[in-house]
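Colleague: Presented below are the structures under discussion, each in the form of structure tokens.
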Structure 1
Amino acid sequence: MVNSINDVRRDFPILNQRVNDERLAYLDSAATAQRPQPVLKALMHFYEHDNANVHRGVHTLAERATADYEEARQKVQHFINAASPNEIIFTKGCTDGLNLVAATYGEQNIHAGDEIVVSIMEHHSNLVPWQQLAIKKHATLKYIGLTSDGELDMAAARKQITDKTKIVAVTHASNVLGVVNPLKQLAQLAHQHGAVIVGDGAQAVPHMPVDVQNLDVDFYAFSGHKMMSPMGIGVLYGKADLLRTMPPYQYGGEMIGEVHRSQSTWANIPFKFEAGTQNVAGAVGLGAAIDYLQGLGMANVQAHEQSLVNYLLPKLEALPYVTVYGPQNPRHHTGVIAFNLAHLHPHDVATALDMDGVAVRAGHHCAQPLMEELGVVATARASFYIYNNQQDADQLIKAIKETKEFFNGGTF
């Protein structure tokens, strides 16, 4: 494994290929990240040497698999600075974790007349569960809007969060606007009114240091596949005192204490929320991804992405036919950059960029209320990670210019 972020690309064999006979510039990490060789090797080692079901087996392979699984839980605990490994629940992904909170804590604590507050920039995963819970419980769903430069409007937040508010659910970093929200301030505000706060960390945990105790969030969910682990594994962090009071999310094997003909009891946390056979290999891969990121240093990861944004954003904004959404100041922007080309549909833009080997996402990015707020139906989105460099940024700019010339004959 490389120990410098400047030559990390060599650990990602998938990036060595050519797409449409062009060098691959993979700029879609906000959708899913690529996997480095150490993660791929950890997965192969597990399946070749330790593959077994966890917790209840007493044979050697089962004990090794259990040790691998619980070691991964401890790695997650330390990575986000949870107080205990019992506060780490393995899920299918960020969406699964957010739905878990809505279906357990939300179902238990939201009543008619209560308020749930979200931001207008939420991914559907951190909006629809609360929307549907509010409908079911006859509660009120309220939105925190944006400032003129595309950041969360904290003045509006202070008005929207009231003593009737029971849950505040906000993304830590936007998957469209590229802003990092003041989650710690929002947590303080929520707690002042007796509410809990739920953080969507899908776009934050892979890219910056995250300390859930310092943030004082009550729940915090994220996906492994956006931080180079296999797909199908995620994490829900919850404060232990809250998790203990919540009912199970699903029923079946592993999550029980005892089962009798007429009643059952539940296992202690976190196992109460991990019914059925878990994605053990995914957890092992997540642990390997955490090892890889910690070897680089999360502060270095964040600084590397910031340097790319500092380099790219002014070049994008200098193109008169390009509209960039979110903060114009690179220092307030993560490696997620949403943009549109005048008179062109984002899907056409993404298809044209792909012909030049540049992989970007196009669509509403599972954030349709935000698209409505921005007055567009969709955007193109470039998203950077540790394996990207200035050559990728230059390739994007070149491809955008060629796309404009192809569709418009060089003029607008």
Structure 2
Amino acid sequence: MTNGSKRAAAIIAAALAVLAFAGCSSAPAEEPGLKVVHVPADASLTDAGGRVADGGIILISPGTYTETLDVRADDVTVRGEDRNGVIIDGELTRANGVVATGERVTVENLTVRDHLQNGILITGATDENGAGVARGPDGYLPEDVPPPVPGYLVQQVTSTNNGLYGIYAFNRTEGVIRDNLASGGSDSGIYVGQCAQCNAVVQDNVITFNASGIELANASAVVVTGNRIVRNRIGVSVLSNYLEAHGPSRGVQIVGNLIADNNETATPVQAGGAFGVGVGLGGTTDAEVRANSIIGNKAVGLWITSSDDFAPVGSRVQGNAWNGNALDIAMAASEVAPGEDNCFTLTTGVRTSPEGLEGCANASAPFTQEPAPKGIVFSKVAVPPQRPGLADVDDTPRRLPRTIEMPDLDGIVPPAADLLADGK
């Protein structure tokens, strides 16, 4: 080998060594998550969910965002700087506004509107890519149910004109949904489903102009209290079925709500065809309906019936204010799933079917409502007045407890007709 050849070989060897060293050391390190992600300064809304660290916060500046936020980290807070000025707009093209699958997630102080499915989806179910999902159009197989994911708080959110649910908690436990405005839901404004021990609270929300105001499906240990549930097609619907796991719904407490005038025609059609109904209990066990103002519902104030082969068992109805309903209570279990141990403590003048419904007798009679009037598409539902947001906004994330504290329901009386009206 000549001296020139030796020099060329040495140069090549050195170059290879440099390349090898560079290959080992210069591969980009995985970027650490941020404790505070400012949108849009630090990341787009789409990218923010992937940038935030466990225990961090996504702080969203005022503006209209035509993106979806996907949050998979734990203990994350999603906070808008202005409830009515931070708008996540689905433009009637995107499925969801915010999707959260992590543990103990907070979403607060923002608006979600015009999504084809859900405004806010808090879910404990994911697909093969880790994306959050809920029950699909082909049904949800109970044998495939993942363990529930704990912890969520949705508060001071405005959700309007969404194609399925405004705020949807699915396969989750230890959750609070409070101080929100939910309107224009083609299925319901607020939904909690598929949780054997939900330990959930739905409290102090304004829920109006939906097909169903609140829907609970195969959801047990849920407290619904202090809500303004008005001008939907059906105010509150509690269901048991085989489309989701963990049926029947057990131990739901509906206490201290205004459930009024759920006769609104300028709403989407309710899936079961209900109209003019205050509260519907379908195949529930150990439900409590107490100290509510159930007024002005043109079909029936409270309708208790069977669902599939789930029978209505152990309902307790007492201390409610009834006024202006076409019929106050209909006890209408089916022959296939007859009810038992349903108890009523009623004042004089409450109109029931069968007549004279009182005590714990298992009497039942058929109840058929009139056909529902035509509805309108969810995107055309009128938007209610704005609600106030957080008084103080900073970049401190919330720390949700592992077990929520349930509200004290003792001493509650039926609320006045102006409950939560006009920002009160």
Structure 3
Amino acid sequence: MDTVIVLFNRDLRVHDHPALATACADARRVAPLFVVDPVLALGRRTGFLADCLADLRESLRGRGGDLLIRWGDPVAETLRLAGELSAQAVYTGEDVSAFARRRERRLAEECGRHRMGFRTFPGVTVVPPGALRPSGGGDHYRVFTPYWRAWNGWRRREVLDAPDVVPVPPQMEAGPLPVPGRLAPRLFRGGETVARERMARWLKRSVAGYADGHDDLAGNRTSRLSPYLRFGCLSPLELASLSGGGGHRGGDGGGGDDYVRQLCWRDFFHQVTSAFPRISRDDYRPRGQEWHDDGDAAQAWKEGRTGVPIVDAGMRQLLTEGWMHNRARMIAASFLVRRLRVDWRVGAAHFFELLLDGDVPNNYGNWQWVAGTGNDTRPNRVVNPVRQARRFDPHGEYIRRYLPELEAVPTRTLHEPWRLPAGIGGYPPPLVSVG
């Protein structure tokens, strides 16, 4: 073929990029394209996306290529570029959300109508979402543990090198990058270059201690690679392969196993979403819950003013950083749906709006798990915030870090909200009993 367009979506990298690698092998010219879709409200993620696109453009230019940025409907803009370049095919990565699948279907139909080739490629997950099926029937796994066993036995594809050269068509207009939003937290800088540096440090210094330290709220001993996985700055397959564990090369039976298990959880929710694309709005397993329409309680929760320090610390971290420790996410989510009885969709939408790593499968899959409407085999599970605080923030360091008004409060009192002096530092009393 003469020219192939590679449409980037949630795969903003050059390493282990099957669509890009195949296009470079198949065609004389490759046109890397990203379309900024105004329908997608990225909010605080806009700055991170701008970093990712700028870095991807530099990586492609370093290989003789470029990244074309267009604005508008991805299908219309891809077809417009294809007409300008007389392209023979469009290659893109697969995704699982309802929005992404509609876009993929439209693109396939339009390519067919214009007699162009169209191919999708894996790369968003370690194991492609539809690759594993339960032996007893069904189109996906509903329970994690049997999925984990099957996932471990899957023969993974090889990790692909970045192409040495990306030969682009001549005289293409590159197009402007998005402008970072004012509210974008800068705790994380986006892009594959930063992501690979972080990955290398994590694998060298920290992954071995992941099993013992990942629930330590104050210790910050998680990888913090999730925003880079969300935007595809890192290949989850490459990360899993380098981390070891899970019965694959490099497994040490310790931190690597536990960390790879988290990557498997990510794959698990992607295959659930692929089979149940309404996961962001409908109960996966309806159980007849009755939710309270309590706007005041929900707003207090969003602002980190529930009067329960461990919950509020997590919510303040989210507001200031655009990220939250995974254990804190579980505590805060459980408090909203189990204690305040507020609909999980309210909390999930708030997380999705603010989290840099917010994506449909993991955000909504985990919220439904906590709410008892999803894939938890114990749908009535309740996370006790007092016990969680004592266990995972035993000295109150995490709470004090994000609730400075409670700096002078003794640790025991931080763990027992009902003992907090009334109005200390303007801090509110608990909305509900948590004893």
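Colleague: Given a value of 0.95 for FRET efficiency 1/(1 + (r/R0)^6) of positions 100 and 164 (r between Cβ atoms, R0 = 25 Å, to 0.05), point me to the structure among 1, 2, 3 it was derived from. Don't skip to the end; give the middle numbers.
Modeller: Working: 1: 0.55; 2: 0.95; 3: 0.25.
Corresponding structure: 2.
Colleague: Right, something else. Identify the structure, out of 1, 2, 3, from whose coordinates relative contact order in percent (Cα under 8 Å, 6 or more apart) was calculated to give 22. Before the final figure, lay out each step's value.
Modeller: On the way: 1: 22; 2: 11; 3: 17.
This figure was derived from 1.
Colleague: Additional query: Kindly point out which one of 1, 2, 3 the value 0.99 was derived from, the read-out being Cα Rg over 2.2 N^0.38 Å, for residues 260-387 alone.
Modeller: 3
Colleague: OK, next. Quick check on the output: -11000 is helix-only ellipticity at 222 nm (-39500 (n - 2.57) for each DSSP H run of 4 or more, over all residues; to 500), derived from one of 1, 2, 3. Which one produced it?
Modeller: It must be structure 1, since only it matches.
Read the figures in this text as sums done on the coordinates, not as results from a lab. In this text the structure is predicted, and so the values were computed from the model without any measurement. Cβ atoms are built from the backbone, for glycine too; each structure is taken alone.
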